[in-house]
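**Student:** There are structures below to look over.
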Structure 1
Amino acid sequence: MTRSRGAPALVWFRQDLRLSDNPALAAALEQGGPVTPVYIWAPEEEGNWPPGAASRWWLHHSLSALGAALEQRGSRLIIRRGPTGQALRLLAAETGATAVFWNRRYEPAAIARDGEVKRDLRARGLLAESFNGSLLFEPWTIRNQSGKPFRVFTAFWRACLGGPAPSRTPDSPRVLPAPTMWPRSLQAGDLGLEPTVDWASGIRDVWQPGESGAKRQLERFLREAIDRYPVDRDRPDLLGASRLSPHLHFGEISPGQIWRAVLALGKGDAAACHSYLRQLGWREFAYHLLYHYPESPHAPLRPEFSKFPWQHEPKLLRAWKRGCTGYPLVDAGMRELWRTGWMHNRARMVAASFLVKHLLESWQEGAAWFWDTLVDADLANNTLGWQWVAGCGADAAPYFRIFNPAIQAAKCDPHGDYMRRWIPELETGAGYPSPVVEHAEARQRALDALASVRRP
């Protein structure tokens, strides 16, 4: 199919809620005709992973921010409900669009849905094209010497760095050509994304969703924290992390924008910059695994772990969710999550390890809780993190990690500031629960469970 200059086009926004470095938007503008930006709310098309409560809150505000940015450029965001294919067909008919552009997603349900949409639109004579607007490297372009997907991060990242540098698209357009008549649209509030009971006040105090909020967060990190990133990134008591994960998930900033901004720094420690870029590499690795192993959100990559003797105890699971396990670092992380919709990565690792190793609760239970409560809930990252902690995923380490929460607390919160911030009972010495399990006993129980899996 060839593009017709001057023809109207639709841009289907999804997890790319920005105007800068947006390949799908750039392709629509190249048409030279009117551009209609579209968002379609269809959670029923997300398989087993429709957006959780915290993600819905963020989405509401991100859509509002995108709509305001479009209005500043003489455009609008048209919001419709699914089914997606039907909504796009109707909008194409209403606007006279001959082309639909979007940026790719890599979750299994989204891949299947997007394939159907593309085939249907092309069968109806429309130009339908998708682009890479979410990753530095497409998952199918990185293979090992045997032509297979990588399962070890170090080798994967080495292969990425050995390839072409990530490309870029134009910056945010100043004006978007508008159609003669705008199609009808829902408002973001019509989707019912915000909670009816205001449990999100703590999230609202901490975050500013939207492209401008992402830009400010990146600027803060580059200005104040990146030089000490290798040292401070494991310290939840400090502002050493970039806190860009929710902005990346919703596509309010692209990994390419972050990549270029970090490399463009004219000062600071080059080793620190590359240490941070390596974390972008872990995000790439997560999508690489999800794409090549689409069953991984519910099944262990190491099949022998399907026999692991998990022990579901609702009372203990509830204590973990509420941050009442009696282990301060675990509880501080879980309370930070409940209050702000986010948890420092080191605290995530310790809290997740405690659930699967100390309590022998399945990693799928933990993944489901994080999915509902994290503003950066991302299927690829969530799956990689939980399988890594559980020891059943892509992991080169030949041993079974069992974090000692007390030792971790001494290392990453040496003055106790993070734990006291989220657990006021530690100041008064009253009301804080005793440990729900004893570490040495829980550790041995976890090792025994692992031995039963490895036993012939």
Structure 2
Amino acid sequence: MTRTSRCIVAGAVAATLAAAAVAQQAAPPAAPAHKLVSFFKDVRPVLTANCSGCHQPAKASGKIVLTSHAALLAAVKNDEPILVAGQPDESRLLDVLVPHDGKPPKMPKGRTPLSEKQVELVRRWIAEGAKDDTPAAATEQFTMDHPPVYAQLPVVTTLDFSHDGKLLAVSGYHEVLLYEVDGPGTGAKLAARLVGLSERIQSVAFSPDGTQLLVVGGSPARLGEVEFWDVAQRKLRLSIPLGFDTLYGGSWSPDGKLVALGGGDNTVRALDAEKGEQLFFNAASEDLVLDTAFSTDGSHLVSVGRDRALKLFQVATQQFLDNITSITPGALKGGLMALDRHPTSDVLLIGGADGTPKTYKMYRTKDRVIGDDFNLVKAYSPLAGRIFAAEWSPDGMRFVAGSSSAGAGEVRLYAADQEAPAWSVTMPAGVYAAAWRAANPAAAAEPLLVAVGGFDGRVLLLDGADGRIVNSFAAAPLKL
């Protein structure tokens, strides 16, 4: 090939490459692959947050459960399935989520309707075949008929005695276990297993009249939940999903009309105990709110949390009023985890990271001065580690505190007017919960009992007089 020919060929190749490059630049980018809607990641969280209060295994309104794919496929209304895969317009599930003729959606009943984006997710998922992508590890669902099976004991995070002293509520996994406790040395009989939606149970509290059990918890980083159980019937009366993280520190108002709770979202809430409607909301806290209590007349509400503060709120106005504890930098050594109001007065017992139990007056009667801790009534000798449990005795003359430190625990009883403890008991594991059993007037010789529990999953009954262990049992039945 001559030099001239080679130049002509090279020029032609260059021109061809240049034309191809121009064509490639001019062509529109390829459309991204269509991403299918995930049941487990997209649809299930929407249904759980908005519908599980009335449609879960423990409370299946209309015999419809919406907490799993299998339950959705099995659900029927008027003998017709509520979900028709591939046909959103024929699926009653979608029909009740959208408005009709200018009227709001039928569901969620009594709650804010789903957003357009959420409804569209459900529509797309149905249209795409309503496929199930739930991981095998997440398909197990616990119900009253199929409660959790324990290979090891659950950590006990909360305890409470019924007011007649006959029942002890103990936290488990997805459930609260009710034990009949007759007295020292007689053991404890498992009376009921209240299986709900929440994986983690953070707080249990019997209502003032003893007819209901308040259960506060949730699924970490996904959902908070408040449950109201009918104690006599062993039935879930109300389930209220709240927020996107676990809830803590449930308490009843003295008249039993309100319940308060703290949130992983740094909030304090109060709900109508009959209807579940939110009547109080405040976000003045700067970290997790871990416990709450009402004033003796129910007009005020207090909370403690990881922001190192004991806060005072007015219920009627939903207003933050005061930091009851000192606001001086460095005055508080770490977060506060435990709170209890005196049975007959507005004196508050708190405990936290510094291991020192303290009592405070609820209301300030003197103008705040920087550096003061005016509302402090008394500081007591510290326990080893962090205090997770602090409870007044029924007579208000003493209190018990429990702590955790380096894998071990400690329980102390203090007389309200004495700085040093009346007795102290070392525990083999961290103590996270404590509850007093009211004295039985018909059994004068029967000791006042304190139930404690914690990391090792066992419940110990201590004699309130000297701390002697009079009974011990597993928090939940183990698989043999």
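A short reminder: the numbers here are calculations on the coordinates, not readings from a lab. The shown structure was predicted, so the numbers you read here are calculated from the model rather than taken from an experiment. Cβ atoms are built from the backbone, for glycine too; each structure is taken alone.
**Student:** Which structure, out of 1, 2, was relative contact order in percent (Cα under 8 Å, 6 or more apart) calculated from, if the result is 18?
**Tutor:** 1
**Student:** Now for a separate question. For which of the structures 1, 2 does the calculation of distance in nm of label points 7 Å out along Cα→Cβ at positions 48 and 360 return 2.3?
**Tutor:** 1
**Student:** Among the shown structures 1, 2, from which was the value 30, 28, 17 of semi-axes √(5λ) of the Cα gyration tensor in Å, for residues 104-263 alone calculated?
**Tutor:** Working through the options, I get structure 1.
**Student:** Assuming -14000 is helix-only ellipticity at 222 nm (-39500 (n - 2.57) for each DSSP H run of 4 or more, over all residues; to 500) as calculated from a single structure, say which of 1, 2 it is.
**Tutor:** Computing helix-only ellipticity at 222 nm (-39500 (n - 2.57) for each DSSP H run of 4 or more, over all residues; to 500) on every structure in 1, 2 gives -14000 only for 1.
**Student:** One of 1, 2 was used to calculate distance in nm of label points 7 Å out along Cα→Cβ at positions 128 and 248, giving 3.1; which?
**Tutor:** 1
**Student:** Determine which structure produced the value 13.6 for mean count of other Cβ atoms within 10 Å over residues 112-119, calculated from the coordinates; the candidates are 1, 2.
**Tutor:** 2
**Student:** Comparing 1, 2, where is mean count of other Cβ atoms within 10 Å over residues 96-103 highest?
**Tutor:** Largest value of mean count of other Cβ atoms within 10 Å over residues 96-103: 1.
**Student:** Now, a different point. As an exercise: Cα extents along the principal axes in Å, calculated from one structure in 1, 2, equals 70, 51, 47. Which structure is it?
**Tutor:** The read-out was computed on structure 1.
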